Structure 1
Amino acid sequence: MSRIGKKPIPLPSGVKYSVQGNTVVVEGPKGKVEQSIPAGIKLETKDGHVHAVREDDSQAAIHGLTRALVSNAIEGVTKGWSKDLDIVGIGFRAELKGKNTVVFTLGYSHQIEFPLPTGITAVVDPKQTRVTISGIDRQKVGQVAADMRALRKPDPYKNKGVRYADEKLKKKVGKTGAK
């Protein structure tokens, strides 16, 4: 029994969806998102809500997944998705170069230019230590944030590096002197 799969998805006004084969296209005020859905799951609209309905119990494992993907697409075209990254370290910073490139200075011998994919925008705060990534596709926003974090993962000993704003780090104890 999929509890998530049975939950109805509220369909806000101004949002339309259409199923073309095994792809659902969601259009809203912020743009258009395409999401593939597995065979055996149908989407039905009842009184302003979208329901994910499976044909039989062989699709039970992907029922909740499909509902979550469609829900994320609907929320993306209405509100959008965003992730915040904090840059911690002396001399570590980020700056925007043009509209679609973020330049990181992370303690390496060179600066790192990170090109943004289409549909993703980045905003760097005035202190140059926080980057906000936003877009309508949740998966793409999360992947870009993960790629930026991978440029310099947080060091467990000094806690320097690029981290998510809500990430809690556990600082390790360094070496102790000889006795």
Structure 2
Amino acid sequence: MNSYRESIAEVLFDESRISAAIDEMAAAIARDFSGEPILVVGVLKGALFAFTDLVRAIARRPNGPSDLSVETIWASSYGNATRSSGEVQLRKDVAGSIRGRNVLLVDDIVDNGLTMQYLRELLVQRAPARLRTAALLEKPERRLVNVRLDYVGLRCPNAFVVGYGLDYRELYRNLPIIARLKPESFAPEN
């Protein structure tokens, strides 16, 4: 984290708070899917760390799902900007069928809700037995659409954040924290 330290304005969530949020979500998910198989679908790229840690935390639960498999999907509405374009692009779809399966869709952050709404509608059309959604971070005051979130780790202030999978121009994903950048860290947007 040393090379990025000068860009960080404020640490919003440290490693212990993120870990606790992941564990709380995992406990609820394991309880809700106890004894049943589940397919956990992570939204790339941002949810990579939350998705991985959440899957491991669910798997550690003794009375959790009977079987746990993973898949990824890649959708984006940000590109290299700090604000959503409002247009969701599907870059990679799930590889197999989800028909009749219990599916948990995991994203890093839900702010305007457009990406989660798009992905929920896409997956619902494929007739899963159950579809639940999880997000590590939620920004309720930025919501443009009313999208259902079944599991939320942390409520995030209305700020552009990086770390723990979240990026700015593909940087900062590797940080073990979630932080706000200093204004001078941003390149001018066109």
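Read-outs: derived from the displayed coordinates by stated rules, not from any lab. Note that the structure is predicted; figures quoted are calculated from it, not measured. Cβ atoms are built from the backbone, for glycine too; each structure is taken alone.
Below, the figures for the structure above:
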item: Label whose coordinates, when FRET efficiency 1/(1 + (r/R0)^6) of positions 66 and 90 (r between Cβ atoms, R0 = 30 Å, to 0.05) is calculated, return 0.05 (choices 1, 2); result: 1
item: Which of 1, 2 leads on relative contact order in percent (Cα under 8 Å, 6 or more apart), largest value; result: 2
item: If semi-axes √(5λ) of the Cα gyration tensor in Å, for residues 50-105 alone is computed and equals 41, 14, 9, the structure in 1, 2; result: 1
item: Comparison of 1, 2 - label where Cα Rg over 2.2 N^0.38 Å is highest; result: 1
